[in-house]
Each structure stands twice: as C-alpha cells, then as structure tokens.
Structure 1
Amino acid sequence: MAEISAKLVKDLRDKTGAGMMDCKKALAETKGDTEKAIEWLRQKGIASAEKKAGRTAAEGAIGSYIHTGARVGVLVEVNCETDFVARGEIFQELLRNVAMQIAACPGVEYVTTEQIPAEVAEREKQIEMGRDDLAGKKEEMKEKIVAGRIGKRLKELALMDQPYIKDSSVTVAELVKQVAGKVGENIQVRRFTRYTLGEGIEVEQADFAAEVAAMKAA
C-alpha cells in the first residue's frame, strides 16, 4: 500500500474541499490513488458537503425517538437550508437515525468536541494526571500520554465522533456529510436532549430486615 503522506492528503483537500480526515480515509481506501480518492469522496457525497458547510442552515426539524419499553427518549434538532429538504424522506430518515444513535449512546453529552467546555476538559485532565500508572513517569512523558487519553475521552462525549450504529465503518459526522451530499444542502446537528426514566430521582431503599426486627422488639 502506498504511503499516505501529508502532502498527498493536502493535495486531495485542495482539489475537493473535503476535510483532512475524510481525505486521508479516501486515500487509504483507494491505496493512495488520488483520482480514485476523488471518486470515492464524490460517491460518499463528502466533497460537495464540505463546500456547503459554511452556508446558513436555519431550516430543518426536531425529531424524537422513544426506545422500546419507553424508558429512554430523545429530542434532537437537525438543521438544513430549506423547508423542502427538511420535509423530504432522506432528511427525515437522517433525523430518525440520529435520534436512535443518541438513544444508543448514554455517555454522549455534546454534539461535537468543540462544544465541550474548557472546564470539563480540564477536569478530565486532572483525573488522568492522577492515575496510578503514570506515577514515576517524567512530566513530559506524562503530558503526552494524558493528551492522548484526553483526546480519546472527549471524542467519547461527542455525538459526531461516534461510530454509526447501523454501519460502524462510518462516524455520525460522515453519515451527516453523506446525506448533505445527496440533498445538496448544508446539514448540521444542532442540539439534543436525552431522557432516561427515573434519572436523578433518589429512591429510598427499604431495609425490611430492620423493620421486622423493630416490630418484634416492640
């Protein structure tokens, strides 16, 4: 397999306007063949989606999903550019799939890593810095290890970085780009809320043995 150099990735990005990670994946899938990589990006709709990413997406829809048993529910807002696309079958299917994805990912709290507050990232860093397996390591090495772990941890919190539940070979971000390419509009997942039945309610546990003992003593 041909080496996927940074220059090769940059050249493909310049030609297609696709993101660096998408270009790298396209080249890996096509064994470094730039022309085939361009075709791959076009087939996925990624190249055209990137070009539209800066356009305003103020239309769209709010979707919902209630999981079997009615113990988990999701509301999600996905935006596009026109009401025509928002009402279309392709967009509505994406809306349902994203809502189902959120229901299946209880650890996800944000749409993207960019939305994660700095204090959350700092808290995660302090937790990792205190891990026993880092004790005794040089500070420079410790920082490097922690940076890698933090990057991974933040991705675990972000919806767009999750493997798509119906096809783990693509992320949710890639799924959205593919749909954007198909409909010819900028599509953005804006926000979501996940509800879990009983979450946050403190339930008092009855100590029946103690109650029986008390009754006998009375």
Structure 2
Amino acid sequence: MKLPLVAPSLLSADFGNLNRDIEMLNHSQADWIHFDVMDGVFVPNISFGFPVIKAVKKVAQKPLDVHLMIVQPERYLEAFKEAGAGILTVHYEACTHLHRTLQSIKVLGMKAGVSLNPHTPVHLLNEIIHDIDLVLIMSVNPGFGGQQFIEHSYTKIKTLKELIIKSGAPTLIEVDGGVTVANAPKLVASGVDVLVAGNTVFASGNPAETIEQLKKG
C-alpha cells in the first residue's frame, strides 16, 4: 500500500514560536505544510492571511498547501501565488464558476484543489474531476480545529475514490478534520492520499514522531 503524504496544519501550531514549529516540520517527515485561510464569512472564524504565509515561505522547506475557506476566492489567486502557495484549494460551495477558477490556479503554476463540506455530495464533481489535482474532503465542519471526526466521511472517501478510478483521473484525495494516528490506517485504506493533521501533531509530546506514525498510514 502506498504511504500517504502528511500535511500538518499550522492552525494548531504555537504562534508564539512559529519559527520553531516550521523548523521542526522542515526536519520531519512531513510532505506539505497546510494553511487554513478563513475570512469570518464563509466560516465562523478568522485565521491568517498573506503576511503570515509570506513569512512562513521564507523559512519553510516543504510546499505550502493553502486551503481557502473564503468567499470569492477567485479574487485572490495571484496574491496567494505571490505569498508562496504551491497548492491552492477552493471550496465547491464558494465558487460560482469553479472550472474557470481551477484553470486560473493552474495558469498561475499552482496545483488546483477543490474542497467539499460534509453536506456536499461527491457526484457534483463528476463533470470536473479531470481538472482537479486534489479533492479535500472535510471530515469536520470547517472553521475550527479539534473537532470530532464525522464517521460518514469513510463512505464519502470511498465514493470519491471510485469516481477517480472510473474516470482515470490523477486526482489525489486529501482529508482534513479529526485525523489521528488511530484512524489514519482506515483513512488510507479507504483511499486517502494526503492526511491533514493539526491538533494530533502539535499537541503531541513529540510532533516529529507523530508525523512519522501518520506517515506509516
């Protein structure tokens, strides 16, 4: 079985010691560094924006995986590229012209992702799956870290995997929300390629070791 990519979420990092946490990730087995960008409109929380991403980019040695939980994300694509994003994910629910937005992300030289909220069915991606580099399944309601994993997510991941295989698309499956060392093997067995983990990593007594455990799937 292919080992998953691990993308620790900075939403759970220690912002008083952010440089220390980034250096830890640089020297760990983490593959990407995950950013949750929230605007207080699309989700009921506000997080970091361009200055923090730019600062992290100067230190980070791993690609920046930026998840936009914002309205009208198409207005800011170039700005996120300039800030250092390597992978840029927008929400299906926030994009009126999703295909156009994905193409714009790719033209800028980034990988293009689409995220689905827990209530959004996978079949809505049928016509566009070939244009998506990764699908981010939200296994909690977006907005806050530390939430309980939604068990139905396993079924949703399997359905998405079937769609990807049937269509022959190269799309990766990423999952975010309630990911732990305990449920990582089942997630990977269900078809997940990328594990996003925040509290699991940064609340651990040994974050680098926890990343290594997640990496084993």
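Every number here is computed from the coordinates shown, using simple stated rules; none is lab data. If you're wondering where the values come from, they're calculated on a predicted model, not measured in any experiment. Cβ atoms are built from the backbone, for glycine too; each structure is taken alone.
Of structures 1, 2, the largest value of distance in nm of label points 7 Å out along Cα→Cβ at positions 114 and 154 belongs to 2. If Cα extents along the principal axes in Å computes to 43, 37, 29, which of 1, 2 did it come from? The read-out was computed on structure 2. Given that helix-only ellipticity at 222 nm (-39500 (n - 2.57) for each DSSP H run of 4 or more, over all residues; to 500), derived from a single structure, equals -15500, which label among 1, 2 identifies that structure? That value comes from structure 1.
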